[in-house]
Structure P
Amino acid sequence: MAALQAGDQDVAFDLGRQAMRVAPDDPQVIFLMAMILGERNRFPESIQMLDDLAATTPDARLPAMGQTADWLVRYGKWAEAEDRYRAILKEVPASGLAHRKLAELLIRQGRRVSAADHLRMLCQLGDIQENELRCLLSLLHPFPGDAEQEDFDPVGVLGIARNEIARGDWQAARERLQALDSPQAEERALLARIHVHFGDFEALGPWPANVASSTDLHPDAWFARGADAAQMGDQVTAIRCFAEVVLRDQTDHEAYFLMSQSLEKLDAIQEAEEARRRAELIQQTKALGAEMSAATSRDQAKLSAIVDQLDRLHRPLEALAWRGVQLAYAPANSSMSDTELQQAIDDISRERSETLRAGRDQASRSFLLCGIDVDAFTKRADQESRDHDGDSP
């Protein structure tokens, strides 16, 4: 073990083999030998060793599952790794490590909306890091500075495409996705959104009609369908689609902006203004997040601003976590004594517990939709259509 920790893999391997000869059935020896093999990138062997150990030693099952999941990620078996992380969470729902590892894997694959659920759980547990908090500010793509982070190094076409968008290279992302022979649903959805970004609605072809009946579309798909409906003059369908976007991704300021435009065309001026204000507020949080992703120092005033903005967006757990970030930089600024710092940390923990206990940890559907009654717009449109048909000769 000492040799392994020191990076002396050859020495560790020789000693590990000796230990296996002496005590081949000892769980600690088996685990250690599997670790040695893993460090030598002999993943199939190391994974099989721990799987066999888990089958005979119940106490080793969860640690083995976590370690083998990490190896599967390194081995490129992402779906299998995801299954193991989820199996751990099924048994230990409050495992911060499993939530963190799974969120990291999903982010690297470009599945950022799915990762958000696990990042929010880390907020509930009070165990979220600053770079993870920045992910929650922008679910469409990472900030430019975060796109270069080794922890979130992209894997797979979708992950790489979202990083290209983060760097402003929408065309590269478009070409990458178009080159796929059999794209997955989320890859098709992002490509459709990229077509909308370029104003190339013809490139969508029959796609919006083909996905119109789906009730479980990815936010990018709903966005593209909504934008297509809006440019065709069907503002009611557009509003319904943009509503589906923001219910799944409350960080999508573009969806709020386009929703505002569609509402305005239906003379829903008050609702349009509210959606526009929401878009601007979200955009402000993203601007601060992008700035922080590219800097090493932190401005206390800007950290306070992001806390305030997240509170206004009814995202209290994120706001509390950013207050924790603010405290982390406080000692360097000599703005608080140790006693004051500890009291502030305790206050955050207490407020988080109270927020969760009161069920106020997430924004309501009504708030996310800016109070818009989507069904009312649909009924009005249907009535206008019937009236129009009645007037026809």
Structure Q
Amino acid sequence: MRMVELRRQFHSHPELAFEEVRTAAAIMAELDRIGIPYEYTGKGGCVIGRLTGGAANAPTVALRADMDALPGDEVTGLPFASTEPGKMHACGHDAHMAMVLGAAALLKTDPPPGNVLFVFQPAEERGGGARVVLKTGLLKDVRAIFGGHVTHHYRTGEIMIAEGVITAQSDRFLIRIQGRGGHGARPHEAIDAVVITGLLITAIQTLVSREVNPIHPTVVTIGKVEAGTAANVIADSATLEGTIRTTSPSVREHIHSGLRRMGRALAELHNARIEVTITEGYPPVLNSARETGIAQRAALRVVGREAVVPQDHPSMGAEDFAYYLQEIPGCYVRFGARLRDGEYIPLHSPAFDIDEEVLKIGAAYFDQVAREALTEYRR
């Protein structure tokens, strides 16, 4: 099957964010083979194929796939495993590209009553490549945009569709602690940045456990801590880095202000300097009602009622498809890609792989959702 060949080609030659030159070339070669014209904005940019049909004022919808891979060394042992040390498709973007190319072939064979853009974007993982696409202006006439993601949370053949919040807001923080160094034998002469760091780590956990209403999914994770130079030296400085995931704007603001409040309090308590820097990340993915209905109808046609599953709760992961949805109505779904008897493997794992049967399902869904949307918008 052509999509399997494409997915394996992409998988073998992963490229990181804004470096997707070989990947873009492979996509353009396939669009040439199918007979779909495209625009390429160059290294660090996007490839957008355009299938034109119907009257001059026919509606336009977009199907999106992400091109970039992740840093990491693959341990799957697959015969088509990454040939690029330190890079691998651990998040399924190889599958997403193959699906949208498969849908392009289906739509070219039997054109729908309108226009379809096939959007291959850079840098979903890092850098918010969706914003790069939006800045080109190439999506200015798009009525709706549809995307999706493979996952082991669902079995192959299932498609998860829900209205509203799908993924969380993602922010990052950096905390710098400046104390005063000294000899480990004379702590009274120093201000110990390690002790302050330990207290801060513990205090931050209470932001979620004791200050946020449990009905609002919220995560604060400290993923990196650096301090100290030797066993007998009291560290004069330390840094903490972490991530904040929220689904409520008011909770997000409370977490931000809480981090700063705790920094000020511990600085005062220990006569240290503490600087808290918060960097805004991807906004939440918010599926619009009408387009969610269109996606549900398309999925029902492809996999049947029993395999169209609801969302139990929003994912605390982040996804830059959110930037499209701030400007264009749309729907983001999840494709089950775990073998029925297979082990659950999380995204971003060096062992991540998919059941390649999901490629047919994804391509059929993207084909059908474009047709459903164009038919509805023409009414």
field: Structure (P, Q) behind the derived value 3.2 of distance in nm of label points 7 Å out along Cα→Cβ at positions 18 and 146
entry: Q
- request: Identify which of structures P, Q gives the largest calculated value of distance in nm of label points 7 Å out along Cα→Cβ at positions 210 and 234.
  value: Q
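For mean count of other Cβ atoms within 10 Å over residues 90-97, find whichever of P, Q sits highest and give me its label.
Working: P: 12.8; Q: 26.8.
Evaluating mean count of other Cβ atoms within 10 Å over residues 90-97 on every structure, the highest lands on Q.
Given a value of 16.3, 48 for Rg and Dmax of the Cα atoms in Å, for residues 122-289 alone, point me to the structure among P, Q it was derived from. Don't skip to the answer; put the middle values down first.
Details: P: 16.3, 48; Q: 20.9, 69.
Label of the source structure: P.
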- prompt: Thinking only about mean count of other Cβ atoms within 10 Å over residues 42-49, which of P, Q has the largest value?
  reply: Q
message: For relative contact order in percent (Cα under 8 Å, 6 or more apart), which structure out of P, Q has the highest calculated value?
response: Q
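For P(r) over Cα pairs in 20 Å bins from 0, in percent, the calculated result is 27, 50, 20, 3, 0, so let me know which of P, Q that is.
Of the structures listed, the value fits Q.
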For helix-only ellipticity at 222 nm (-39500 (n - 2.57) for each DSSP H run of 4 or more, over all residues; to 500) computed as -11000, the structure of P, Q it came from: Q
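Bear in mind these aren't lab numbers, they're just calculated from the coordinates by the rules spelled out. Since the model is a prediction, treat every value here as computed from it, not as a measurement. Cβ atoms are built from the backbone, for glycine too; each structure is taken alone.
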